[in-house]
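Next up: the structures, one after another.
No value in this document is a laboratory result; all are computed from the given coordinates. Everything quoted here is computed from the prediction, not taken from an experiment. Cβ atoms are built from the backbone, for glycine too; each structure is taken alone.
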Structure P
């Protein structure tokens, strides 16, 4: 399970889960990269983005709405970008994927997905560090509304480029087919689906 999903959405609600399911014990593996379910002995995993691995069953939970954020001090120092053309005067925090590929800056401009080059002073490969860099005024960051809006409410981040969201990505629970799953796994998967739907409805 991605760390930001776990910390911002799942873990705060686990007391309610255990109150209704006192006999279930969970073993949460937190990782921002995609684990191998068989190799790591996992019953299921949460994925953000398309599921490309052959042989996995994906149960769609919802969509991951991504926006661009900046700290108030960054905006005071560099100004606020309002259009994609403004990004030529800004810097962003870069994020390296497991493959080594650096994640691009994608924006929806009408019905078109545009990738915009952005100067960067730092490259990280961990989601928590990525957010920490944004909070430390090191540049623009992009992330899910349900993980970063808490920092907006606390005054530590501002939403920018509101008219240019990133392309929404699917959120899925994946598991192996033709594998007998314990009932507790199905209970947890159903709970995740309901939890995500509820939290997204509260933000809409």
Structure Q
């Protein structure tokens, strides 16, 4: 499932987020989740069924030495969602990280994790965490710089004297710097000639403000 609206519709529910936080760590069965999260088993099963239908989790059966076989749930996809909301900017991005097509039962782990290997893995994770923190810091600075550039240009333009279509076009010009007149004309529903004329009019507004 790589549709952002569908994903957001699923993860907006706090119960489902708690379930996902558990199953991404390791596979769980409904009764186990019910006890761990303090949520009725009926509600757990209902939400697991919905998330499996949407492709976020997948179920498999595994025998138990304490009774009948159990139905476990594990993640079935990976993704990242970023949302930036600032003045003059709203961007939501879905970044797929690969989807697991393997629905076989996990093989039992027979090897013992050695202490040196554990330290190596933890050290690498710590290094990655530092890099992520630095990336987030840099990304935040870039988003802030981007927003400041837009605000500075908007201050040059006489927005009060522009109609809605011209303002919408100006926002698209600033927020979609890689788009050309043809791309913007398709988005706004105007022909390219009209868009080019409107761009000239926007630039004229800016020249008048500089006087």
Value 1.9, calculated as distance in nm of label points 7 Å out along Cα→Cβ at positions 24 and 40, assigned to which of P, Q: P
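Looking just at Kirkwood radius over Cα pairs in Å, which of the labels P, Q belongs to the structure with the highest value?
Q
Out of P, Q, which structure matches 5.3 when distance in nm of label points 7 Å out along Cα→Cβ at positions 48 and 184 is calculated?
Q
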Answer label among P, Q for the case where relative contact order in percent (Cα under 8 Å, 6 or more apart), calculated from the coordinates, equals 13: Q
At a computed 11, 29, 26, 21, 12, 1 (P(r) over Cα pairs in 10 Å bins from 0, in percent, for residues 8-95 alone), which of P, Q: P
With FRET efficiency 1/(1 + (r/R0)^6) of positions 56 and 192 (r between Cβ atoms, R0 = 41 Å, to 0.05) derived as 1.00, matching label from P, Q: P
If helix-only ellipticity at 222 nm (-39500 (n - 2.57) for each DSSP H run of 4 or more, over all residues; to 500) is computed and equals -8000, the structure in P, Q: P
Value 9.2, calculated as mean count of other Cβ atoms within 10 Å over residues 64-71, assigned to which of P, Q: Q
